[in-house]
Structure I
C-alpha cells in the first residue's frame, strides 16, 4: 500500500456545494476508484485559503493512471469544474504534496 497527498483549490464560497456533491458521489465512480486500487480517500478543507487537501491510500498495483480515460471520471470532472480550479479539459488542478513526517501505528 502507498499513501499519497495532493492539494486542489476550491472556488470561493463553494464548500457547501462541494460537500453536497460528494455526499451524493455516484456509485459507478466509487466502483471505478476501488477498481483502480484506491482503498482509502480523505479530502480536507482549509477555509482560510479554499484549498482542498486530499490523502489517499492505494494498492501497489493501482491503475489510477487509467482513470482519466474512463467516461465516469471525465463526467465527474465536468460536473465539478464550475466549483473548483481545473485545466481547460476540466481535469482538477493538483499539486502533489511531499510527506515530511509520519507517526506509525502505536502499540
Structure II
C-alpha cells in the first residue's frame, strides 16, 4: 500500500521482480513446447498450415477444430485432420471428453 512509505516501494519492486521472473519462465516453457511440437510433427509440405496450427495451440489454452479453421483460414475437415494427427502422435491431448466437437490442448 502506498501509505507505507519506503516499505511499500520495496514490496512493490519485489512483487514486480517475482512477476517478471514468472513471465520469463512461462515464455521459456512455451518456446520449448513449440520447438518440441514442430520437431515431433516431422516434415510436411512447405504450404502446410501445421506450423501455424502449432503456434495457435501454444498461444491459447485450448482449441477446437472450428476455431482453428476460422483462425487459420482452412476448412473444418482439414483442421480436424491436423489436430487428429497431432493427437494420435501424443503431442496434444483431447480435453473435452466428447466424441464430437472436441477441444485440444498441448500435452
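Derivation of every value follows stated rules applied to the coordinates shown; laboratory data play no part. Keep in mind that this is a model prediction, so the values were computed, not measured. Cβ atoms are built from the backbone, for glycine too; each structure is taken alone.
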Taking relative contact order in percent (Cα under 8 Å, 6 or more apart) for each of I, II, which is largest?
I
For 3.4 (distance in nm of label points 7 Å out along Cα→Cβ at positions 42 and 74, calculated) the corresponding structure among I, II
I
Which structure, out of I, II, was helix-only ellipticity at 222 nm (-39500 (n - 2.57) for each DSSP H run of 4 or more, over all residues; to 500) calculated from, if the result is -21000?
II
Work out distance in nm of label points 7 Å out along Cα→Cβ at positions 18 and 90 for each of structures I, II, then name the structure with the largest result.
II
Distance in nm of label points 7 Å out along Cα→Cβ at positions 26 and 98: greatest across I, II for structure I
Of structures I, II, which gives -0.41, -0.82 when log10 I(q)/I(0) by the Debye sum over Cα atoms at q = 0.14, 0.21 Å⁻¹, for residues 10-57 alone is computed from the coordinates?
I
